[in-house]
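Multiple structures follow.
Bear in mind these aren't lab numbers, they're just calculated from the coordinates by the rules spelled out. Keep in mind the model is a prediction, meaning the values are calculated, not measured. Cβ atoms are built from the backbone, for glycine too; each structure is taken alone.
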Structure 1
Amino acid sequence: MDIKEIRSVELTPFTKMSALIYGTLGFIAAVVILIAMIIVQVTGVASQFGSFNVVTGIGIPLIILLPILGFFSAIAVSFFSVILYNGLVPRLGGIKLGLNGKEIEKIPEVPFALILSAISAIWAFIIGLVLAATLSPLVSMLGSLPDAAGIAANFTNVTGSALPTGTNFGAIGIILSVALIIGLPILVFVFTFIWNALFAIFYNYVVTRVAKINIEFASIAETLHEIKHIPVIPTALAVALVSLLLGVIFGVLSGNYTEFISNFIIYFIETALIAILYNYLAPRIGTVKLDLR
């Protein structure tokens, strides 16, 4: 087994590939929803909506909206995530893969979980910052409304619970901002670290006995490699089995004991579609390129 570390990812090929894949997945999802809407409309299940046509009112607009949303959101997320990955690797280390030919025999748990949870935490910080900048002024503004005292009094009379007013709203705004800017990234880091560590543990010690993720790398120059091909079935099966095991754990914790079934089906289909689309697009738009050492 040869341990390789992904030291960097080339920005443009990865972003372009991700955008086209998720734009196509958005179109496929929209078609599935449209078919479901047609069935609902034809069978009369949607009669409670009156004269509203769910096919033309919801289904057809989604054919346009979901691919566009998938395409442009993938551009934004992929572009910034790759920049973060490449910038964090010298400080935290990159994802390591134990390779045996095209098979991934092992994913070292800590490097895998650490870099992905760090990227997720930075995304959470940005989202928290935006939410704090939006919500905190609104909360403070509520406390300064002319009739805020009257609204609070009526709320207390009806519910028996006191509603904050005036400066209390300002304090709530500050607390909300701190929770979003500091608390949210910490929580996201902890939970994504646990999730990704469990993913690697289950893959290494359980799933590889049944199926393994397969990726065909080809050397371009020195340490630069490209992903030539992704075998569909073994890769989709391996990812789906890990998701099944994670679904069992989180299903028990949440009381949803059927979650593991939906996890397996959804992740198998999604991973298979991503692999199929990658294999189709790679010869046409270029492969994803990695600095693999």
Structure 2
Amino acid sequence: MNGHAPYLAERCPPLDPGVRAVRLVAAADPVCSKRSMVLLWEHPLSPYAQKVKIALAEKNVAFECRLPDFMSGQDPEFASANPRLEVPALVDGETRVFDSTIILEYVEDRWPTPPLLPATPAERARVRMLEELCDTYYEPIAWAAMEINVFRRATGELAAKLLARGREQVAGVNAYLDRQLGDRPWFNGAAFGWGDLAVVPFVHGAASTGNPPPGGTRLAGWLERARARPSVAAAFAVAEASMQGFEMIPQLVESGMFKREYRDHRLEWMMRSGGADIVLEGMRRGTIRFSTELA
């Protein structure tokens, strides 16, 4: 599932100073390398791209990170990797793969050592279900917090209402994940793997918006251990650095130059959580978008 773009930046306006800073940061990303034929179209703030970067780093696969250029509205090279114009997308020689879950499957098949999936079919199904839940249920909660706090889609009473709903939902999904973790040291089992890299971007993202797992819980201890892994720490450090210049984003949204994607679970979150007027206003003013139509 997914392949969506990030919490904060989707179709990145490359000429914005903040995004220029992101480009410089991405080029210096310690988990990326210019010496590889593997190319990853990404944005540092995308939890879906973070999953892929962590997986490649865990497998010691060198890769180049590249941000799409959407200022002109045309990026043929990126479009050839993903006609939906969403990150992440991976290019390995002549092979092009989009959607983070499909990319992870490709990476696991292409570079099987060390394995990231558990050994048994039942355990593999378990971690894949965790990934599906985080991709489609957890992601829009943190995404919506950014829509309100950073993009100023709502203010006053409506903003307070939506953020309160998000806090309730984070508490619920974190409690669920805590139960799923149980007595395991990692979601994957005895060692860090697919189950962990599929969960950590979302738990970390919620924590970054002021909704961390409660102190002393198993999930809080797991998050601390996961953040300490070099692959995870590197991805999150680049994401944090990419926030430079984002104070300009509300003005870009207001001008219509920067459009956030409202599709699937994100649209559902807004509609069921009380943000229908945000969707309708965004459509009226042309400050949101839906999936790219193929031609």
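Here are the numbers for this structure:
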read-out	value
Parent structure of the calculated result 0.65, given that FRET efficiency 1/(1 + (r/R0)^6) of positions 63 and 207 (r between Cβ atoms, R0 = 30 Å, to 0.05) is the read-out and 1, 2 the choices	2
Which entry (1, 2) yields the derived value 3.6 for distance in nm of label points 7 Å out along Cα→Cβ at positions 39 and 223	2
Read-out helix-only ellipticity at 222 nm (-39500 (n - 2.57) for each DSSP H run of 4 or more, over all residues; to 500), computed value -24000, structure in 1, 2	1
Computed 1.27 for Rg/Rh (Cα atoms, Kirkwood Rh), for residues 87-230 alone - originating structure among 1, 2	1
Source structure (of 1, 2) for FRET efficiency 1/(1 + (r/R0)^6) of positions 183 and 247 (r between Cβ atoms, R0 = 30 Å, to 0.05), computed value 0.65	1
Entry that produces -0.88, -1.36 once log10 I(q)/I(0) by the Debye sum over Cα atoms at q = 0.13, 0.16 Å⁻¹ is calculated, selected from 1, 2	2
Comparison of 1, 2 by FRET efficiency 1/(1 + (r/R0)^6) of positions 215 and 279 (r between Cβ atoms, R0 = 30 Å, to 0.05) - largest value held by	1
